[in-house]
Structure 1
Amino acid sequence: MILSDQEILKEIEEGSILIEPFREECLGTNSYDVHLGKYLATYKDRVLDARKHNQIEEFVIEEEGFVLEPNTLYLGVTEEYTETHKHVPFLEGKSSVGRLGIDIHATAGKGDVGFCNTWTLEISVSQPVRIYAGMPIGQLIYFDVHGGITNYYNRKRNAKYIQRTVKPVESMMWKNAF
């Protein structure tokens, strides 16, 4: 079941959902709008290796914006830091962003109960498009979880994305044994 705006507010008041900064005007009927942070990154190497720690180059989106180009994966980040302690958060792109040909996540739209961080965005575009820091980029939707939880994300020994950050984080696939 998806939480309504009233339920999201109730869970924020009870502390099971945290959104910083929280702006009530960003609360939709059953979602919360998140915004693009000022940092972007691209991988330094054109060919990525799943067993290797692929390095990124970070840069700041200046006031005049930044033009995203096709055939490049950009890592972005949300302005908002979130915590979710008893719901499953899903990050979806806003339809206005999709209509500009911007995809904000390749595969990682679902968070885990216990996820506490900003959201790294896996951004790609179908044609060149100028973006700006602070623009609405996506929306968080919260789902109820049925049953008890043993493995909260922020308590897992092998959780790879728990260090709080305001910058995009590169893939940590290389930490997996395969």
Structure 2
Amino acid sequence: MDQQLIDIIDRLSDAEGRAEIVINSGTTFGALTIGSGEAAVKYLVKPLNELYGKGPGHDNIDPQNEHYMPLFLAIEGEIARWDTASRYRTTDGTVAIALSSLAMSPDANVEANPFALHIQLALRIALSLNDYSRQDAKQAIRKILKSVERHTKSSGQRGYLDFVHKYVKA
């Protein structure tokens, strides 16, 4: 977790406990602007290897468990956003390649794959705000990868993407 980021968000939250967070494009990858106007703060999200926590210590993570929902939503939300924003037709194969590159080591150098890089940034933000271990991140990626494989096999080259768009608003 990144207590400094959490403190900034808490300080800049409105009366309803929300803070506007914008991922800056065209600047350093992982740069955020938190808040708006003159009170806005620029912040660079830490690398994954600095964000891993102890996690809850479960041997197996369940996507239906409330504790893990932010982790799964971060990954699948970024997949849905990428698919929606992409000028090219994303396929389940594209998703599988990106996830495969992160499955063994979520903090691997994936600069050659912009899609995987964006998923990794979503992980960095999720781990900045929640206590997840490296093992939790790996298990979540692997579970999603299995879901991609299952939906592709049963519903074709966009089976998983069609499925994820039903549950995750991009």
Structure 3
Amino acid sequence: MKLNIVLVEPEIPQNTGNIARTCAITGAKLHLVHPLGFKIDEKSIKRAGLDYWDKLDIEEHISFEKFLEKYKPEEHNMFFATTKGKTKYTDIDYSNMDEVFVLYGKETKGLPEWILEKYLDTKTIRIPMLPTLRSLNLSNSVAIITYEILRQHNFEDLQEVSTYFD
């Protein structure tokens, strides 16, 4: 199974660094959609990703429109993570999908409204939370949904038992 994590115009380097580390350690591909709120070579993003950057499968896109031209939502198992989503992320059966794309918007605004309106009933997913608070941290949201998708694929190719003390 190929998992693609897509960050659309991320703004906070530490979040992107943490997400990059999650992608590297799970084998997910990271897509960064420009404009970014930082430079990839900034010390803070490198520090958050630690020494995993050379193990990361990463693809950059010059704009959201260019990303959608290359990876069309109608032709891919593509989901838009948003607090406005209609479906809980756990209600999707990812187990029969060979490739999955999960898109996340910028920290301050989320995904563009026009894309959410277009796919609200068919491709938006949400993490349940209290209605009185805005949202989870972006890197936490990515980790939660990533591990649900991997769980449904029985953590294929991932080490489940520690060999640290062996």
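Quick notes on this structure:
- helix-only ellipticity at 222 nm (-39500 (n - 2.57) for each DSSP H run of 4 or more, over all residues; to 500) from the coordinates reads -16500; which among 1, 2, 3: 2
- For Cα extents along the principal axes in Å, for residues 24-119 alone computed as 37, 29, 25, the structure of 1, 2, 3 it came from: 3
- Which entry (1, 2, 3) yields the derived value 1.3 for distance in nm of label points 7 Å out along Cα→Cβ at positions 16 and 104: 3
Readers should treat all values here as calculations from the given coordinates under stated rules, not as data from a laboratory. These numbers come from a predicted model, not from an experiment. Cβ atoms are built from the backbone, for glycine too; each structure is taken alone.
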